[in-house]
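So, here's a batch of structures to check.
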Structure 1
Amino acid sequence: MSNIQQAIQQRILVLDGAMGTMLQQYKFSEADFRGERFKDYPTPLQGNNDLLSITQPEAIKTIHSKYFEAGADIVETNTFSGTTIAMADYQMENLVYELNYQSAKIAKEVANEFTKREPNKPRFVAGSIGPTNKTASMSPDVNDPGFRAVTFDDLRIAYKQQVEALIDGGVDILLVETVFDTLNAKAALFAIEEVKEERNLDIPVMLSGTITDASGRTLSGQTAEAFLISVSHIPLLSVGFNCALGAHLLQPHLEAIANKTDFAISAHPNAGLPNAFGEYDESPEEMGAQIEEYLKKDLINIIGGCCGTSPDHIKVIARIAAKYKPRKILQAAI
């Protein structure tokens, strides 16, 4: 049993908050994104946050440190768009291995520093695997419902490359997150199982879907319970939801799955819903009060924050989580 599996039995684990929210504070320019190495690159690179692991590694390191200092047990690598499919927007497909490897290495160095400082509270790194910017279940063309912009195999190959690099870089967990299309997620999970088999290793896997609106469904049309059922054949450390909704609106979807699975349950909601300017206004205290309702109802094993959350939010969440026991999970499930 790995350290993370021991830790999850003992306490509610705290995941970090948003990477993008923190990076926005740096106000990096096009030149900052490029650095020296990419100064003559033929495409605009501003907005390619994953690239900052190469061009601004100190900023990424500092953000990870701030989340660990705030009380996080787990930080996510800066690799949300780290597939050839997503990197095609910047014509950077050939950099995918390096981006993921460097991001994992940076996060792991910081985690090791904190674990050394507090051996009784080991810190972990989750390799962040985003959903890509394409969907395998639906057509992007309303006039041609049968058309698909990406195939299952395209996704499997892209995810496999990302997974290999994250593992080589030293991640402790793989986190397939912000799943809006379960078919995309299944390609990622299939790729992970392939790599595990080829390398004869057992790395814990977290899976986190996203409920996109008040209908209570993912973008590809599944309810929370249907999402859980369709991925339950895979051995997972945890299943849960992140993004799209604030903590209060996410609660019923966590309730829908918490008593129907032996997997651990995770949640990292946004800091409320975005305002007219696309910003998140919910204070750490407001968000913490809503998350405490999850804990009172015994819904959660892993809790963190998504869009709009900062180390201040995580600090409050960690303080609240420390007061509660984790939701019981069967040993057999992990």
Structure 2
Amino acid sequence: MDQNGYLIQVRDLKKYFYRERLFSAAKEPIRAVNGITFSIRKGETLGLVGESGCGKTTAGKAILRLIEPTSGQILFKGKNILDLNREDLRRLRPQMQFIFQDPYESLNPRMKVGEIVGEGLEVHRLAHGKEKAERVSEILQKVGLHPGDALRYPHEFSGGQRQRIGIARAISLHPELIVADEPVSALDVSIQAQILNLLMDLRDQLGLTYLFISHDLRIIKHISDRIAVMYLGRMVEMAKAEDLFQRPTHPYTQILLQAIPRLGPSRRRSELPFREELRPQTSEKGCPFQPRCSYTKERCQIEEPLLIDQGEEHFVACHLVSRSH
């Protein structure tokens, strides 16, 4: 951990995929994550939010090297994990875990719950035999399940219970960082609240640090200390949770907040600061949001805005903001 209390620091992280062009040998890059930078303090929850396809899940997987980044730095307790070889990365794995979106697809249907939760303990040689069984029972109780559930299979549980199993597997190795990818999006609203409360309780009890990925700003606000907003692979705004909701600055963030369902008369769509047509940005130049932004100027089309601190750790990447300061 560095002197500012950051457990993990991500610097200019990029992840490109490539697809072949028709009638051409050249491959076209898909810039899923296109140079994002952020840090998370120990014990903090950073919410990462954006529309589907913005690159937030890819970013989460790249940070843990579940997929290999194209470039950048990922400093975990001051050490760049992109420099680690396979063996060093294997030793680091227990400290960095992932909770998947779909609790059913991420659990092996042929394995009993006890085997799923205890598998990591075996692989990393942390517990065996009776000791492993005792650890599994303790972990299941910690996430609100019964020790006897260790003998059952995933299909015997509800969606919320399966997600508890996924959480139990993630915390079994005593990690410091957990990347949670849409962990409640597949659940009923009433169950969502239970899982969110469980995650917050575990954070306090175990001293966990979360990167919490979601498209739902209401959920992100409930669980996060700070919120980062992504658009087309780039970070456009980042601030403390309350600050982001009270004074959203980037036009895209304003759109996301306006899209939250509310009771009573809503603001007319014509007043929102974006164009209806959605045109993907094909050029590396300019602001990624400018094809949809009603405030776009010539500078926005040729120069990409930098993520700049506007005060009180409120970062915004927008020429409109820089013109007003």
Structure 3
Amino acid sequence: MAKKILFIALALTALACTPANAQTLQDTTAARVKQAEDKNYISLAIENDSLGGGTDRFYTSGVRFSWFNVNTPVPEGIDTLADMVPTFDLNETTSTFFSLGHNIYTPDDIKISGPQNGDRPWAAWLYGSVGMATFTDNHIDELELTLGVVGPEALGKQAQKFIHTHITNSPTPRGWDNQLDFEPGIILSWQRRWPVAFNYKMGDYLLRAEPNINLSLGNVYTYAGTGITFVFGPYQNYFQDTPPRVRPSMPGTGFFETPDQDWSWHAFAGFDLRAVGRNIFLDGNTFTDSPDVDKKPLVGDVSAGVAFTYDDYRLSYSINGRSQEFDGQGAESVFGALTLTTRF
């Protein structure tokens, strides 16, 4: 199934990447950014299996807090990094974003205190990142540098116990003594999206397709992927970006405009497939012996959701499925994603 999804995604990407209009997205975006009164977009994305599958296993929690600014100068050092990437161009549409995030991964049964050979290792990932998004012709390029820590210093044990005790009233997780050891982590991520690759107007509504390709390199994640997202909503609401998400889900910038009546909506659905070279949360620590499992080389995500915009706020929810990531995994991961964005 995963190989079939990869073939379809590559085919759709190849067919859809030809610009349809003489005026480029870069031209349109540059004009809109200059006219926009609001330059800052603050987003909080929460991904949790309790919001979707009602389980407490595998990829169980992800939180990402992001600030996207369409007028912030590119930080020194990041612009130098951008110059080293031949596919990334700095221009008047280039915007900067900063993020803080925390992920938690657990085995199937969190009530077991001893080692669970053959099941997913206990692990947490605490990180910060800085990145850029830029429009060139009819595509968006994003470049992001992420630094963080894996191991006890990532505070997975404390975070999960607090949530289970004070928020969800879930069973106490007992196996954190078996988590991965301390390791600093680095990821360099690049992605390209074609937001106007396909547009089909149906009266007052618009259906569009946004294919993507992406690459991440580092000791935490190394993978290459592709996929496509379909968006349907009112035609006047077409200039919206997808909500920010937690990697390796494909994150958007969170940028949105509000129509004249102050509220709007759009629905979205899509899939992504990754060829995984390294996943520290399955492969274990890079330089020391630690729990590990045999990961699968291809992992696919499918998602569907809806976003509601009112004035300066947007709330989105999606249900997500992730294919089995390692040999012996009993089931796919199902989780929900909730993202709240405000602008000023």
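Given a value of 34, 21, 20 for semi-axes √(5λ) of the Cα gyration tensor in Å, calculated from one of 1, 2, 3, which structure does it belong to? Structure of origin is 3. Can you tell which of 1, 2, 3 yields -13000 when helix-only ellipticity at 222 nm (-39500 (n - 2.57) for each DSSP H run of 4 or more, over all residues; to 500) is derived from it? Label of the originating structure: 1. A value of 2.9 was computed for distance in nm of label points 7 Å out along Cα→Cβ at positions 177 and 257; which of 1, 2, 3 is the source structure? Source structure for this number: 2.
As an exercise: distance in nm of label points 7 Å out along Cα→Cβ at positions 41 and 241, calculated from one structure in 1, 2, 3, equals 0.5. Which structure is it? It must be structure 3, since only it matches.
Work out which structure the value 1.4 belongs to, where distance in nm of label points 7 Å out along Cα→Cβ at positions 169 and 201 was derived from one of 1, 2, 3.
1
All of the numbers you see were taken from the coordinates with simple rules; none came from a lab. Please read all numbers here as calculations on a predicted model, not as lab measurements. Cβ atoms are built from the backbone, for glycine too; each structure is taken alone.
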